[in-house]
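The following blocks contain the structures, represented as structure tokens.
Bear in mind these aren't lab numbers, they're just calculated from the coordinates by the rules spelled out. Treat the numbers as computed from the prediction; the structure is a model and nothing was measured. Cβ atoms are built from the backbone, for glycine too; each structure is taken alone.
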Structure 1
Amino acid sequence: MKNGWTSLVTVTLTLFVMCLSGCMESSMVSSKPQWWKGNTHTHTFWSDGKEFPEVVAHWYKRHGYNFLALTDHNVLSQGEKWSNVKNSEPRAYPGYLERFGSDWVETRTVNDKKQVRVKPLNEFRHLLEEPGSFMFIQGEEITPRGLKHVNAINTVERIGARDGETNTELLQININAVLKQEKRTGQRMLTHINHPNWKWALTADDIMPVVGTKFFEFYNGGGTSNNNIGDENHVSTERMWDIILAMRLGVLDLPVIYGMATDDSHEYYTNTPNVSHPGRAWIVVRSTHLTPEYIINAMNAGDFYASNGIAMKDVQFDGKTLKVKIDAEFGVSYTTRFIGTKKGFDPTTTENIHKDGNRNHTTKIYSDEIGVVLKESKGSAAEYTFTGDELYVRATVTSSKLKHDPHFIGELEMAWTQPVLYRNTFENK
């Protein structure tokens, strides 16, 4: 009888474990898509950032971010590195010691100079990562000559910088290096072209023929020299985005390019518009799971939006109608503009000669038929239905609310969807 009861209990427990395992597996498979907030351009003491990486990551996690790529210049957060206390940001070491304690912080003295160890990602990620809440993605800002930078996200090994004869060639060579590592390792990776208007480093003409990447920063929240809004001689990066889209889709027969917003954070103790603070801009990605692979796959499908303050409830596209719903704040008004370029637009260009006669490297002058407002709506929801003659459509949402920690005086909170193509959806791009 005892053996019978033992067998019965064993069978019951086995069935329970099988059921539990099946339920957990079913739950994982049927997870509903969620919005995940992240930043893919971040600097620390591993290069020219002015804070310890654990402190930087703690800031992002505390402010509601779900993923963070540490992207220091030509280096991964790996190996051995020490920082002289007196040569670095003077407020960093006391704050680091207070937050993480003397048991965690490592110091030494070399030639009468006190140094602090800058810890690698593999040593501190366990302090902050939580499944389904916050994760790191390893990255690197590939930094060749002349400010033409490319971010490599979810890399396995350091890429390092390569030079090229032209701006386009330089971008292509470095993107190809990431693609080569991705193919060799089998790990999903992502690249994005950085801050094109930083000291006028890149033009739309430089970027538009580049292949192997779908992303560029149209919003970089760094110092004012990043010039997102352009000036009388240079187009804004958002205008640049429309030019690149129109020419790639309408003339060059190349894939769509998506717009990234990042803060490019370096400074963590100042409060002026002309330096790179954390939290100025970000992306929000829709994915069923919070892993690097799922995030990258969703981004490659264009299933994300960029923001400097506005949160979206939903963005939907069924192949014909683009719908947006805003997570509206009380007392704030919203204007949604659907921007696009129609087939058959005028692709001719003229040389951009500055008002002072200067012929410096600038984006050519393109037709006003590129990047036109197709529809404008007020309120917390808006939609646009394709007529069939649009190359692409994207939506920008502008609020009446002034942005906290603005990149320039008078900046308003905004959000930007990714461009969509007629009869494409987020699933089949």
Structure 2
Amino acid sequence: MKISACVIVKNEAENLPRWLSSMRSFADEMIVVDTGSTDQSVEIARAGGARVLHFDWINDFSAAKNFALDAATGDWIVFPDADEYFAEESNPRVRPLLEEYDAHPYLDGFIVHLVNIDVDTGALLGTSAEVQRIFRRAPHIRFVGSIHEHIENLSGDTARQMMIAPGLTLYHTGYSPRIIKGKSQRDLELLLARRARGEYARLDEYHLMDCYYTLEDYPQAAHYARLARDSADRPVGSENRPHAVLLQSLILMGASDAEIREAYDAARAALPEKADYPLIYGTYAWDQSYIMTACAAYAEGIRLHEEHYREGDFSAVLLPTAYMRLGEAALLRDAREEAILSAEHALRLNPRHAPLLAAFLRIMVAVDADDAALIEILNGIYDREADAAFLASVLAGADFPLAALYYD
């Protein structure tokens, strides 16, 4: 059994070494199709052991990817984007998985769990998806769509199937803050140009929603989020995203309480197990000074997160704020010990977030904690030497002079 790892690139010198390292661990051949790089992508690919081919760019991602498929010789294709790579523990699992299912007569490929992370910090961005990245090399399996291309079974045989890949996780850095807006503007222009020609594709509403949301055009994001929410076509594993984007867009554009509540109730009814929605709504309610409503929503979100969390879920990003707000709410009831414990829990979830640490310090001031008590808690969370500069910078503006000196 032979595995071909394929990718199309244009100016991916930053990402290619990581992609090559991941693919090299299981692939028999690596094919890099260059579409016009002006950086060192071609040289990096060749030095990394890949076969490099050239394709004249025609504004069609599927055409370039199908060119790579035509050049591949493997029994199985692994086709992550250049800004994707397998988690370290997943690399050694790829080949055994394909060997196990190679003889399955109707299995065309695998759907892989993809987690978005920040390329600069490695932090989870709170979004994930299920993506088709592993499939057989077969004439009936081809990419379709000039943009937001995807694999389709062109055989007409509905018995053929894709299954969830157990134990595999892909990391994706393309949604990193310093990258995503440029990509979204490019994608939006391509999508609108295609629609101007009278051409439509499934998932257009979903992708337009994402583009407008990233570009902070919240009325348009809300419009397309409603269309995507109500459509039968949604990416596998991302059924929750239109609800979340609609709810957040309405909040950010200053919609009425009634409209926001309607979107929230619809989201909860559609996907009652998702922790994202009550955590998002809890923060909205808190900001509107609906403290009891916020606390109830936060508590529900925490419960759902504990029961249903999967790596990459947005709830992990929202959880620290929920715990910190619950700490602040406890302080309003003069439940001091509860306030400290909740705020400390928030800080443990995201210790390098300066605003969160500042909020924790405000709670410690409010409960009349002394410097020694603060230092004891911080030493249980941080490394005194490695985190000293971070702690000193935040403590410099707080009412704990001895703690500030301790970490300076």
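When semi-axes √(5λ) of the Cα gyration tensor in Å is computed for each of 1, 2, the one that comes out at 38, 32, 21 is 1.
Structures 1, 2 were shown, and distance in nm of label points 7 Å out along Cα→Cβ at positions 98 and 266 at 4.3 was computed from 2. Looking at distance in nm of label points 7 Å out along Cα→Cβ at positions 66 and 194 for structures 1, 2, the greatest value goes to 1. Structures 1, 2 were shown, and volume of the Cα convex hull per residue in Å³, for residues 258-321 alone at 127 was computed from 1.
If helix-only ellipticity at 222 nm (-39500 (n - 2.57) for each DSSP H run of 4 or more, over all residues; to 500) is calculated from each of 1, 2, which structure is the one that comes out at -15500? Please report the intermediate quantities before stating the final value.
Working: 1: -7000; 2: -15500.
Of the structures listed, the value fits 2.
When distance in nm of label points 7 Å out along Cα→Cβ at positions 106 and 154 is computed for each of 1, 2, the one that comes out at 3.0 is 1. Thinking of 1, 2, which structure, once distance in nm of label points 7 Å out along Cα→Cβ at positions 90 and 338 is computed, gives back 4.1? It must be structure 2, since only it matches. If relative contact order in percent (Cα under 8 Å, 6 or more apart) is computed to be 10, which of 1, 2 is the source? Structure 2 accounts for this read-out.
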